[in-house]
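What follows is a group of structures, each given as structure tokens.
Read-outs: derived from the displayed coordinates by stated rules, not from any lab. Since this is a predicted model, take the numbers as computed values, not measurements. Cβ atoms are built from the backbone, for glycine too; each structure is taken alone.
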Structure I
Amino acid sequence: MYKLLGSITVFAGLALTAPASAQDYDLVILNGRVMDPETMLDGQFNVGITDGRIKIITSGEITGTDTIDATGHVVAPGFIDLHFHALDGLSLKLAALDGVTTGMDLEAGAIHIAEWYAAKDESGWPLNYGTGVSQEMTRTRVHDPEVDTSGWHDATSVFELRAKAVEEDGVPGWSVTRSNLDQLNQILGYMDEELRQGALSVASTIGYMSEGVTTFEMFKTQEVAANYGRLLGAHVRFHGNPSNPEGPLGTSELLANAMALDAPFSLNHNNEYGWWENEEKLQKARAQGYNVWSEHYPYSAASTAISADFFSPEKFKILAGGRAYEETIYDPIQDKFLTQEEWEETSKADPGRTIFAFNPNRDDWLPYWLRTPHMIVASDAMWSGKGIESWDLPPEDYVGHPRTAGTRGKTLRSGREYGVPLMFTIAQMAYWPAYHMGLTGLEGMQERGRLQEGMVADITIFDPENVTDNATYKAGEQGLPTTGIPYVIVSGVPVVRENAFQLDVRPGKSIRFPVQAEGRFKPITIEDWERKHTAAGFTVDAGALGQPGADN
């Protein structure tokens, strides 16, 4: 099941000769190197698309209303990003120029899922979209009741919610407060309702909530998702801790839960200390039939809010592994590394500011990540802060991590430089994300991530010899687009044409589970737990057991 490159699979449905009868298609892609990681198809073919689906892959001549000449280019399934916060105009444009056709946020997630999807459905979206229910923001609803969480919220407002949570009482309840039984039931009930409404997963940022979320709450959170056969995607507890045993323990916790529950699990950005141990465990679990996987992005720096708890002096010593603030924390707005004093001043003045935290070990680890099976590429792409209607802003206006604009370009360039088989790289960016999500029963992913007849025509066309990233950490260059990806097609419609983002094209589709008639969560009670997990007792009087004083 999990062997990708070991053998060549015959593609039974492929028309290797001219089609039986002439037919005009909506769009034809001619003379490209067609590559499909599932069937191992790799050759020069023509592709015909009608009504948003691939109708034919053939060596014969075909014509269409619209024609793309892909000579010298790879025609690949569109790239799928499962860790995607690029949810405003400018950032999403940069992701499209980087080859992304589907962006789903399965780490930060959202609340009020039905409203979130309705907003995207109404306005139209260039790329396919989806989200999980946010564990963090759900905890905000319960543990920070003074914060207005009405209406939908997603990653674009999560830093604002975090700031509001400490304004009144100085306590970020979502992060540090442990749930009593009533609060736990309330949190789980909220998440169950979001899953009933079609949320793709439970999205967890437990790495920011290690103090507040107990292991029991985390287990029950995964159980809520497992009731629907859905995954937990998690920024794990102790993420970034470069010591043992703390580093890998967060992954072990969630993987053990997933295996006990027979539930899917996605380990978000497995690009820190202990990743090798995590990968070995995931591989062995997959060999036993569990649907578990991980992700990476090809950069040496992480990105988060400057006020994140693990930058506090006592925790930073552990996180940085002996490195100083001025070697680690880079502020893209001030365009410099910060001393501890500057970090303290800036985090107080602007606690929601996005900064970079460098770990040079990642540069040494990257060649391994590029060759690790089922370690998908997921960018953790960040929003621009310029607003939803920022589609027409120039890339130079983007301020943030270069991963938003360059993840796929850098992955393809790095794979080329390190001699990684191109089919493997495409699998990391397109097929494996779709494959694992498809195993959860998500129909939208069962028909994407593949270049096959009958599949949805989400396609990325790129120049394998010259595609490259251009974004850097330097101010003004953080949003420079990838070059060498001239066409990106969503449901048969080019959203990138001749290297230009199409401002008025909105072919993106909602990726969502069907709404269920009823929820599946049953509140936890001590009595019910005892009945299910302990042996039943019985009541006797002393005489029944022949005790002294009983009648004989």
Structure II
Amino acid sequence: MPEKGKLGELMELVLPKGISAAAFDAALADFRSVVGDQWVLATDSDRETYLDAYALGDGHNHAPSAAVAPASVEEVQALLRLANRHKVPLWPVGRGKNLGYGSAAPAIPGTMVLDMSRMNRIEADGHFAHALIEPGVGFFDLYNHLKDNDIPLWMSVPGNAWGSVIGNALERGIGYTPFGDHTDMLCGLEVVLPDGEIVRTGMGAMEGGKAWQHYQHGFGPDWAQMFVQSNFGIVTKAGVWLQPEPEMSAKVTINLPKFEDISWAVDVLAELRRRDVIQHNIVFGNYLHDASVFSQRSEWYDGPGAIPDDVSQKIIDHYGSGWWSFTLRLFGYEGTVKSHMQVLRDMIEPKLGKALEFTEWRKGDPIEKSARGIPSVLALQIVNWHGGRGGHVGFSPVMPPDGALALAQAKRMKARFEEAGLDYYTSFTMGRRHISNVNLLIYDRDNADMIARTRKLFETLIEDSAKMGYAEYRTHPDFMDRIARGFDFNNHALFRLNERLKAMLDPNGIIAPGKNGIGTALKGGAA
């Protein structure tokens, strides 16, 4: 049996469904023969490491049975073949830092984590502005590689840059530069299928092909999107397009004093986005974005219920943040940037009632002044808002980029948060033709009442959004089945298609069973 550790009294070993203790021991022995003894991680403390750090509860409802860490695609192939033989399901993670969306924890308890953080090779091409990377490459790794090798390429990074570049792209994560739709920047995947066979998408399907990272498709169907937010294969390499260093960048942060200002601002920004004056995702966030990073709730209010509006105003006045704030960034040749700066002034200043103050950067200036994506984990400070063992879970429905709809959504969501006695932390992240309304439910993991209210609020928000015709684009494993069931056109035709593909490609349910509601055959957890 896997070794017991100090946390044995806190965490029961959960085996994959239908697998006996002896059979699981045999599987671990075979896995060790592939990766070495030290890379099969099966103690209590190992399993605790892979739990969801922000779980709504103790997280044991998504407890892994163990973890295994391959160092190469060949080892991934060998592990998959063994997993099929032993019927031990694997949950692939790049770095396991999908914080707020489950971290490294599997959807179904007893699933074994396939930790690919050792696979961290980088090949970057400064001339053609792309890189070929493995899933263990984090945003800091890629940033340092470009910087240390004087490669004149800029990255797009998410708010929490602790995670995997590939993992974030496969979960449809975003950043805040023109290359911020990370999934769209993938160009050429190498994927190990459930039976251990390797396929390459796009032009990589040609032996010796020279255009794998240059053209996103190929000949015939383009299967790359099949492996985004799915469990049909394990991505072991991916091409990513990067941004050539511009001649100039400029950025401006805009604070809106009133709650209702969201209406006109969303309409103006959506028009600028559609016309590519603004070429990046815009995070239109409320005042708690600043307050929760730089202070704790008790400094402002320690009473019952959600923060009252008069306390909210005190926070806004202290930070000068406005009820809403957002940062706009411009990139390119100086003439283009200057022209777009004037367009922003013409469209925003009359509504705002004051001049925009831009920070400009040109080649040779200190990089900190630029609008370049620089990795940071500062945003994770929000979990200290309540003190204690903090956590957050994201509820992120997608909606049209319409000001009236955004204001109505904000009113509806704020009221729901206040009913639950939770502080309303939200942002409206504007893409090319949509908004992701990212709401973070922040809680103290040791406050059972707060956890219960948070879970109930999340369930209520799912129901509210469905009535409005909105659904999440990404969610925590606790809610994957619920969200998947909401895509119910033609008697859940999409769900049935996914299940048919899963059954064909992965009849033993080896890769990430239950991910995004796909592959329900292994439901049931512990044996």
Structure III
Amino acid sequence: MRSSRIAPFLAASAVAALIPALAPATASAAAPAAANPLNPYLQQKPAWHRCDRSMPATFQCATIKVPLDYSKPGGKKLDLAISRVKASSERERRGVLLLNPGGPGGPGLDMPLLLATELPKSVKNKYDLIGFDPRGMGQSSPVSCGLTPAEENWERPYKPGTFAKDVKWARTFAEKCHAKQGDKLRHITTRNTARDMDVIRAVLREKKISYLGYSYGTYLGAVYTQMFPKHSDRIVLDSAVDPARIWRGMIQIWAEGTEPAFTRWTEWTAERNSTYKLGATSEAVRKTFYDLVAQADRKPIDLDGAKLTGDDIRSGGRATFFSVRDAAESVVELKKAAEGRRPSAHRKSGTPTPVPPSFARAVPGDNGTAGFWTVVCADTRNWPRDPEQYRSDAIRDKAKYPVYGDFASNIKPCAFWKKNGGEPATRIDNKVGALILQNEWDSQTPLASGQGLRRVMKGAKLVTVLGGVGHGIYGTKSCADKTATAYLTTGRMPANDATCQAAPAARERTGTNPLPLPTPPGLPGAATDRR
């Protein structure tokens, strides 16, 4: 997440000869083609075709090749699935807008189709919307570790009696991934995905690319700007990851960010005790919640047919508490269930999730989880290797951040990931222009995370949506939309970091987000009527 594109194309000096490999497509014709070992990739011509009969003809797909290992471009290759919706106006067209929905592990092939209904006409007039599944994800040579559903569950609370079992799970997870994917794993990284983006740029015959990335996509965009500053045009980074916390710190920040959100919720709910009857003071509401946790630890509470332990309630509540009205409604229903009362008749269960279009090639069932941990573990060498470090951190953070601290700091598969000489994390430190958008109450990338990205991207400007709730801003009718649209269409950015106020209703409940961003469902029974 370091955003300084003046960094070398490849970090290791051993491959310094490849620095010109992703030079602009208009590089001097006087240089012999053989001088650039990546030329076969850069000169590809995508065979665009209709993505699927069930989808609009304007939504086109193609597959290109990229090297598995950029230091050995003549070696193994990966498929990279790309897509596009062409600019609505040839006269106004400026270039291409690459899109990424987040993750790591989130496929983005469907993004042009989804955003074509959400972005303003002025943006669609200027840009071809370009989607792609990052390497190892979706239709782009997907990784799989052969994980069972139980093995995919990584939200594990710390308990002295189960820690040895958790360590065994983490080791087994890593071993299964390496047994199934081998040396491929160390090449599924953010840096290599950024290199793939520059191959896409060259294949599309563009000197520069503009970019809209959400969540993890902000880190990917920052890394691209760091590695390829001269190829970056207008960059929008929405709901931002802090590069200084890659990657363990970005999981731990979920716990840190939840505590103030939980406190805000207790205060909000106490002020509405006549409605929710969860307590007349902040402390009383807090006690009501933790009494339910304790009761569920003694005997699971049956809610909507799900047997919830206290740990289930804590982990599910982590995301819910950022939306105060959702949290109050769901805890009311949890309290009813704990008391043996029937749930409200009008209540809707579950969280609606946008259904992305399906593509022809089947994807392994564990690709999302395997892809997430492959990137998170291979991106950095900073994961602790001693299980006892995780134990001590989980004990400390459960006391400090009682809602989620032990989940965040407990053992993870990266403790046993084989390093195999992978690259270090990218250091972001540049002056490339970019617009960062951040909600004040974002459960996945809390406010401190967006502020961290702004500190290292010195040419960027940060727009904070005060009172804004939820993960993902642009395209959701936020007060920041106008600023982002002006930047993409005219290049005009705020003179300084700026704020805008969320609409009153948007300060209490997360609105429906049309994008498939990686947002957890929260507690069962949370309200889903977003009208």
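Just a few scattered comments:
- Origin of the derived value 3.8 (distance in nm of label points 7 Å out along Cα→Cβ at positions 402 and 434; candidates I, II, III): III
- A value of 13.2 for mean projected area of the Cα convex hull in nm², for residues 50-225 alone, calculated from one of I, II, III, originates in structure I.
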